[in-house]
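Each value in this text was obtained by applying a stated rule to the coordinates, not by laboratory testing. Bear in mind the structure is a predicted one, so any value in this text is a computation, not a measurement. Cβ atoms are built from the backbone, for glycine too; each structure is taken alone.
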Structure 1
């Protein structure tokens, strides 16, 4: 399974996957004010804005997952529900890590997202603590609490 740079034609599919995945993974414990901002149009705009940093993994003609990088951060990482449990997340993470080779990489995991935390830990990421994080929204940044994970890829 190989990733490739996302294209303009992928924006709607990325936004749909991201919107659904965000609500499934964060909707039960994210602050209500943040959840209220997470409408589909926000994910469309963010997908468009972050397109140059986005890579997609395709299976059976569909986007099975994607990641976005921001410097040394795995900024976003999502796998479509239909492809979970099939090795897609591990393959996608391996390629994100390869793109970050030579860096001390990090990612933000929403405090309370135990499923994601288990995956990151299984993939060799280490939780380094809890911190405040500026979540990007259409109305401006909102401060949330995250678990910071790091992996030395140097």
Structure 2
């Protein structure tokens, strides 16, 4: 079967999904680093809007390639598909100051929620194909976003 190269490139986030161990952790870490570089150069003063737009774009762009790669690989929710971790981590980084302690906290919170999958994230995995692959990580990103924002507004003053 012929593989759809662009879908594999996107779904594996430029083949980071092939890194071991923990391809999702590698993808989340790469997302934090790339966001820090990108936002430092281009998004000064507009972290909320820019982060939101990037997170939405990655989520929407990731669904179709995740579906294609799942179908072509014959593996349900393959671990090497990590565009979902990129989207979830990006959501967790929305409006987070470009300060390493907050970015690392966002990373830890997102990975924790992604791994533990508290209610209702397991249900979101049951959505069909690429949508299910993406949505549980979107949910984990939203959980992390809420906690990091609460910390920033009420504790880290």
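3.6 is what came out when distance in nm of label points 7 Å out along Cα→Cβ at positions 52 and 76 was calculated for one structure; which of 1, 2 is it?
It must be structure 2, since only it matches.
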Inset, instruction - Can you spot which of 1, 2 the value 28 was calculated from, given it is relative contact order in percent (Cα under 8 Å, 6 or more apart)? - result: 2
Inset, instruction - Of the structures 1, 2, report the one carrying the highest value of distance in nm of label points 7 Å out along Cα→Cβ at positions 12 and 60. - result: 2
Inset, instruction - For distance in nm of label points 7 Å out along Cα→Cβ at positions 36 and 68, find whichever of 1, 2 sits highest and give me its label. - result: 2
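Tell me which structure, out of 1, 2, gives 19.8 once mean count of other Cβ atoms within 10 Å over residues 108-115 is calculated.
Computed on structure 2.
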Inset, instruction - For distance in nm of label points 7 Å out along Cα→Cβ at positions 20 and 92, find whichever of 1, 2 sits highest and give me its label. - result: 2
Inset, instruction - Compare mean count of other Cβ atoms within 10 Å over residues 4-11 across structures 1, 2 and report the one with the greatest value. - result: 2
Legend entry - Test item: helix-only ellipticity at 222 nm (-39500 (n - 2.57) for each DSSP H run of 4 or more, over all residues; to 500) calculated as -22500, pick one of 1, 2: 2
